[in-house]
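None of the figures in this text is laboratory data; all of them are computed from the coordinates on show. Not measured: the values here are computed from a predicted model. Cβ atoms are built from the backbone, for glycine too; each structure is taken alone.
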Structure 1
Amino acid sequence: MKFIPEHYQIEDHTKQPFINDDELWSILNNTISTHERVLEIIDKSLSKKRLSLTETAVLINAQDAASVEAIKAGARQLKKNVYGNRIVLFAPLYVGNRCINNCLYCGFRSSNKEAERITLTDNEVIQEVEALEEQGQKRLILVYGEHPQYDAKFIAHTVDVVYGVKKNHGAIRRVNINAAPLDIEGFKIVKAAGIGTYQIFQETYNHTAYQQYHKGGKKMDYDYRLTALDRAQEAGIDDVGIGALFGLYDWRFELLGLVRHTNHLEACFQVGPHTISFPRIQNFSEEKLSNQYRVSDDDFLKLIAILRLAVPYTGLILTARESERIRNEAIQYGVSQIDGGTKLELGTYSQNEPTNDQNLHREQFQINDNRSLSEIIEGLIEQEFLPSFCTACYRQGRTGEHFMEFSIPGFIKRYCTPNAILTLSEYLCDYATPQVAEKGWALINKELAAFDNDDMRQQTADKVALIKQGQRDIYF
């Protein structure tokens, strides 16, 4: 395979394809990793500078135990430096599973005749949101299949419905979207509804593998999907999320693909992705995939640590596809967002029924962390992580390029920890069991005592006092 030096990358232009398979493989196959070089690259990342493709490949190719442990230790330190101890919580809400695509890895694929096709009505959406608010959720991601019914106007309407639901102290303050690519006008319609992040996964960045897995529908068009978030940016949506489904192709290539996608967004729009997701293949209805590219637990944890080092400022999302054990370890190495109390069967939050892992006809895939939101919050607190429902950056205009200005130097930590304390205080007052509340207030007191800025400590403590008196939605 011919070696393509990194400075000969495809030139980035908006709405133009930017992934060259040979280029990525050449970098992976021609990059030598030594322990000394690994340590140098970790030092660069700890200065909050994003890594190049070649530097990322050095970490990917590191095999010796000392280098892998150094990568994990560096990722742990970097996360603490940038975000402190907070973990952002959210919940997915599946609105509709009708789909014209035939993706071999997805339970919603059009050829899956056993799938029960459902689209929630407005009243059903309201019931689901009320149930989520009663748990204490403040952040949702709405998920849609790709179908003509789920166009931009339908998505925008659903967002309006969700924002309008207020149950007791409950309110959804940020609605993110995971849906099919739109044209620029469609993205403008969705933006006007006040969404947060628009999330589209490429699934696999390898062209050959992509064609093998996508056998019908609009999703067969690799380039249209690859450039979707360019159109979102052109439409004014400056918070976008990228991702790859690990297990479809070689994880090393996919990881480099995510960094290349980050390069492209920065080159064209001066802002990288707000979030990166890295779901790992799990069981689903009619699964017919080989184990060739399944990612081991060790490699999965390693790639998360590398991703944290490669893109220091970006939120990393790990979903309930993974077990409690894996999630507890992964948050040490760079994960900053997780879902809690997740149910994937459409319409089941309001039914107060556990997800039936044996019946996947209404699920996209199987989840492996079935804990309630309360249990997840208690677990985070016991590990001395601050559960956070914060939406302040979005609502204060700290998004897109402005978010980069704060987060790349690490200044975002000034906001993350105080706002995490405030949203956790709300949860403890309104939803927590006595046991969770006792542990939560103890952690908040410990975090306040650790502030190195007396003025910020007092301001935060004063706002906590207001929350205890009944005020809500207070933030920095």
Structure 2
Amino acid sequence: MNIKNTAILFIAIPLVLAAFTHLWNPVGFPDIFYDEGVYMYRAMHLMSGGGLQIDYFHDHPFFGQLFLAGILSLTGYPNSLHPTTDANSIQMLYLVPRVLMGILAIFDTFLIYKISERRYSKNVALLASVMFAVMPITWLTRRILLDSILLPFLLSSILFAIYAKDSKNKKLLVILSGIFLGIALFTKETMAVMIPLIAIMVYQGAKNRKMLGLWLIPVILIPMIWPIQSLSDNQSHLFIGDIISQVHRQNNNFVNILENFFFFDPVLLILGLAGILYAILKKDSVILLWFVPFLVFLASVGYAQYFYWIPVLPVLCIAAARFIIDLCAKAKENFRHIAPYVVISCIGIFGLTMSFFLINSNVSGQYDAAAYVLQNVHNSNIENDPNNITIVSSPIYSWVFQYVYHISDVLPDYRALLYYPAPTSHVLLISDLHFTSNLNSGKQLSDLYYNTTVVKKFRGGVLDENLGQYPFTSMIVNYEGSEVEIRTSK
């Protein structure tokens, strides 16, 4: 096989694997997470002409909803799907954005390959991209999250900074690197921790402070759209208040999300941390500046979710791959040339097997629950009509009811009850794990729960019924979509 064909094969293998693990059964696994509903609600609100802001929406910048709304609009979404009230139709509403996340993950895999190839070697690139494609923890990128959206922009910024070092078009690549990091920041402000990494890469490559200044211009200006917009709309007080509230949120701490990582994917965590230790010995500034500041950030913030690991999953794969490939170079001479491919094959088969058990399952009862509501609630087109039923649910459902089926008297979120009462006396509640975990947030929520009765239950989770049959299947137990109750006023 010639060199050109080998290069094509090397990059095709992880891309094919990523296409399978990220596009297979996107609505069956994982369940629809609360935050996915929030971002879809915001995108649909924007597509309906409602603008960028609604209620508590200064928590993150706007690019995530702009990106989702823009891509979905190009497809004619949701009307192009011709939605009906059955569960399959509601699945299709989530299928389109979930497939979009899968496509982004495939592009992430490509970028990881190119970064590793340029920085290290083809073997490191192959192993790192294969690990990202198949290891179980990377199912996190299947969800419609800001972290999933920003990752290809972050990786593109890093790649352009690496390519700028030896390029004749240094200025263009530096500007592109700055633009892509600026977009990542405009998606989620936490990406500020990546500024030192890419700034040092740009400066080391250019050896020129002016070039670094050129890079900084889009890095600063693009995310500045966020506070400038709040000033132009006389919302600066809301902007500051929401930011402070976001910073001081208390929930899952660093130990919790570290335990979650180990629970989801102990193999990648152990290999990745071994790679980080190896990077310390090798004084690998790229790996260390990518991982350590983000780790410090996660350990210091009061509120952290398990999916916050997404921006550093690539560097854990790269660090582990470099460590393993360098270790293979110390193998016996007659085995040394095939050792990397043996290891890559073993890790690839292991990861693909574990991921297959997950992505081939159906863990959500949420689509059936939404279909039940659509088929049984017949509100008039008049808002606050006393004969209407007020639908109280998380954004997982409310954007579907409000912006696709145009049902009146739908609260955007459970938490709306903390600020204003339900517009009608008859209430239908869609209760899931997220709702019950927030019962202590206010008397309004607990009163609603205990003053309603269950009329229907929906439970997903094929693997729940066979717990222990496969390795690692316990990781999907107690997902938010595993059990959903429809409750109505007594």
Structure 3
Amino acid sequence: MQDLIPVHIGLMGHIDHGKTELARVLSEKVSTAGLDKHPQAKERGITIDLGFTMFVLEEYLVTLVDAPGHADLIRSVVASAGIIDAAILVVAADQGPQVQTGEHIVVLRAMGIETVVVVIAKTDLVDSDRLDAVKAQVEGIIDGVGFKTVKYVGVSAAESKGIEELRATLLDVIRPIVRNTEALFLMPVDHSFNVRGHGTVLTGTVLRGRISVGDTVQILPQGTTARLRAIQTYGTSREEAKAGDRIGINVPEIDSKLVSRGDYVCVNGQLQNTSGIIADLKLNPLYRGRITYRMNVSATVGMPTLTAELVPFAIDDGKAVISELTTESEFSAALLLQRKVAVEKGMKVLLLRTDLPPTNMRIVASGQVAEVPDSVRLHLRSERRGQVSRVRENDVLLEGLAHSNKSAAMLVGSRVESRDGAYGLLLKPFGTRGVIAASFDSPITVGEEVVFASLKEVELQFGR
């Protein structure tokens, strides 16, 4: 098994579209929470957590990452997209594409997935015309998203039809992934549990580097360290694991209850613990909501997902100015996270609005971590409004921008703008009631509104 090339394929689709039955037909071995082993999954009859199963496809060891299809479990879908190399998108032939189908497509592309096999499932329930219509619907959604490779296969798991064609299609689109085995070891944790007689077991997919039994590892963001007692891949013990391997590791010194999905197993000094990041983001064109200052979002940074405040900003004349409302397709933002997470520059970021109903597109934006600063200084724009009270031969008098001679004096040398686009320079106070003399670069009339805009520096504190 260690000689096979590891490949990780996400299994996604709307609830009840046949993902788990497809995994059951394809898979040879079942790992963590695979095939709905979770007690609540059995009780509710749906996938509620990430499931992992395995099968061999010629020289490849294929791990299927089964993501929940229920709208309320979108966070697990996002988590799965961060550890896969390609995806199977399941669409039931009798129901056709649903809202979550579109969400999963956006998630996959946002997280950098370029290869998708669309499985039109439950073909035994429809005729050929319906099958063609569903394929056309999916093509209409997926075209233009930006995937490099998209293939379509019709399957009936109930009758085991189309399974060999699916295997052949997967074999055709799988490309060996270039993995960095020489970098420092890094593995996000997707499950943590206790095994009687052995202690804590952490499972995950190795993103980079290699690790051996007996090595000392660090768990972040907790900062605890432990000696690695054992490594397994689908029940097979091994002495070493490297980038691309799906493994479980035994670290009995760690309390399993203190490790959560999205924590990292690594070596010292790789990641930074922080409760704030700067991200470069692209707006999801299908998102119809507003992006406002301090709005709450559900932010996935790497693998963990948590609540965050979004502070969008733009660079104006060399200064980072907070945007009260942004409609830009690309923008930068500070994310104030609800708790500390372990991050590094370049990690994927995806923003969700889980407060919206599942009938809406809830994916707001995606991008990557640009900086992990201790704090960041931004500028908040404020405005004062006044009007022209008199036009004189060499200047005009403005009132309403200041309320006293002293405050008027503080504005001298500042620029103002009229509602018609004339720019003015504030020259000196006039009288004692806050009236200010100004000169403008074009004619201006009595009663015309003028605006004085100023920037106030604010510092956002990021906890480390």
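Which structure, out of 1, 2, 3, was helix-only ellipticity at 222 nm (-39500 (n - 2.57) for each DSSP H run of 4 or more, over all residues; to 500) calculated from, if the result is -13500? Answer by label: 1. Taking mean count of other Cβ atoms within 10 Å over residues 17-24 as the criterion, the largest value within structures 1, 2, 3 is that of 3.
Identify the structure, out of 1, 2, 3, from whose coordinates Kirkwood radius over Cα pairs in Å was calculated to give 24.0. Computed on structure 2.
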